[in-house]
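Pasting the structures in now, so scroll down.
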Structure P
Amino acid sequence: MIKGLTSAGLGSDIGNLATFIQKASQYGFEAVDTTGADLETFIEAYGLKGANTYLQEHGVQIGAISLSPQWRTDEAEFRNGLTHLVRDAEAAASLGCTACCTYVLPSTDYPAAHFMALATRRLRTCAQVLGAFGIKLGLEFVGPHHLRTRWKHPFIWDLHSTLDWIETIGESNVGLLFDAYHWHTNEHTIADILRLKREQIVHVHINDAPHVPISEVLDNERLYPGEGVIDLEGFLRALHKIGYEGIISQEILTAQPPRESLETLLQRSKTGYAKVYRAAELK
């Protein structure tokens, strides 16, 4: 499985996308996640051929882009975002990226049934746009308990409800952004992963959690892989067993920006990956 990075948890010195790619390569990572806007800027700076050459020379691919339309808010804002999504998808496809991801908050200030209807239609539309460019849409359920009551009405926060929703959206290019942290905060099991099909997973995030009761795990208290209590060995083994061979991208959300240097944080990331991959007997 391909080792990847998001910029989350790496501080403010990450620089532009070209620098991020160079640094990722230097520390042994093979993919980076970014935004469509950053891809467009990257292509403008290097040209399409030059951008692809830069990626190839560094042995790095674009893992996933984030979904740019604001599908959680009002209709006009969502519609305005669709134009940007076309540009994002075109840029991503031109650089070989086949995944676009978004998170699903576990509660909402909108009445839940109304929000479900709107969100289903909007995400279906996004999936259709992305599908025209050969890109899949990954939905990330968000598990921490404190966010389940952060807004007025409960929504979706677990694997099984998300799979039901994906089926309801009804587009073949919609699947899971599967995050180890949210797997952990839902107390899902290895068996839950083994029941999945490889094609249901669009993208994967990896991170770790502190040793506190599950109900007290906060979304922004994440640790680097191998530094906490999540069974990442079992998580990775199970994904490998069902045939997932895609990208495993680190995502570390913290309450305060890290104080360490970028090089220190990248080395910490590299060490964490080596530890959990070795435990799972993966390369």
Structure Q
Amino acid sequence: MNRIAATFARLQEQKRKALIPYVTAGFPYADITPALMHGMVTAGADVIELGVPFSDPSADGAVIQKAGDRALALGIGLAQVLAMVRTFREKDQKTPVVLMGYANPVERYDQRHGADAFIRDAAAAGVDGVLIVDYPPEECAEFASKLRANGMDLIFLLAPTSTEQRMQQVAQVASGYVYYVSLKGVTGSGALNTAEVEAALPRIRQHVHIPVGVGFGIRDAETARAIGQVADAVVIGSRLIQQIETQPHERVAAAAIDFLRPIRAALDA
């Protein structure tokens, strides 16, 4: 059992929901990410989604695009992200880490370092899962199999527009958890309709038999608690990015802790 499966099994036994914060690697400072990750764990994070900076992030709104641009300007690429995970693993061997990003950096990494180099190096660094926004499930069976052979999960997005056929395709290759995009739009946009999410999850669970996390539009303890009543996990990114983007270096982790602790408490209430 890998770290993601073990984490969800433990939470299910405790009747608790997973808190999954997202941060962009290398933001707001190139060297801050491992300390920020440890801070999020201190605040109650169960899984960490670590965004791989990319110049054309089609699923991300203005907040995360800006964070990615800043990280790229600081020289952060996939090799640096893997180094951050390795540093994090020096002190934390328990918390699952999921890389979230796009196909181009992964495929470029393999072009530079050899076939399947990303899978090899991600596993060695201590990555537990990969969510690649623009990898469709019907083209990912081999990639998913190779990831699983190296102890990693391939995580997919589902959306309000996902058809029954798409859910079935995702169910065939996904592992770890699936990430339900609660809004028709990009990260950080729109107003979350918890009733629509509550109605969508039973339809997803007819096909997908692994945990379902919900993100896009969760902004505070109140919305997290509402989603936590129906989902297995709550994913929060854009608002967390906003909390840390103007902080001085020494306050970044503390600001993340201050923001996440009330959300953890709301999920546990």
**OP:** Of the structures P, Q, report the one carrying the highest value of FRET efficiency 1/(1 + (r/R0)^6) of positions 50 and 234 (r between Cβ atoms, R0 = 35 Å, to 0.05).
**Re:** Q
**OP:** Tell me which of P, Q gives 1, 6, 12, 17, 19, 18, 15, 9, 3, 1, 0 when you compute P(r) over Cα pairs in 5 Å bins from 0, in percent.
**Re:** P
**OP:** Compute mean count of other Cβ atoms within 10 Å over residues 42-49 for each of P, Q and report the one that scores greatest.
**Re:** Q
Original post:
If mean count of other Cβ atoms within 10 Å over residues 90-97 comes out at 15.0 when worked out from the coordinates, which of P, Q was used?
Top reply: Q
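Where a number appears in this text, it was derived from the coordinates with a stated rule and is not lab data. Because the structure is a prediction, the values reported are computed rather than measured. Cβ atoms are built from the backbone, for glycine too; each structure is taken alone.
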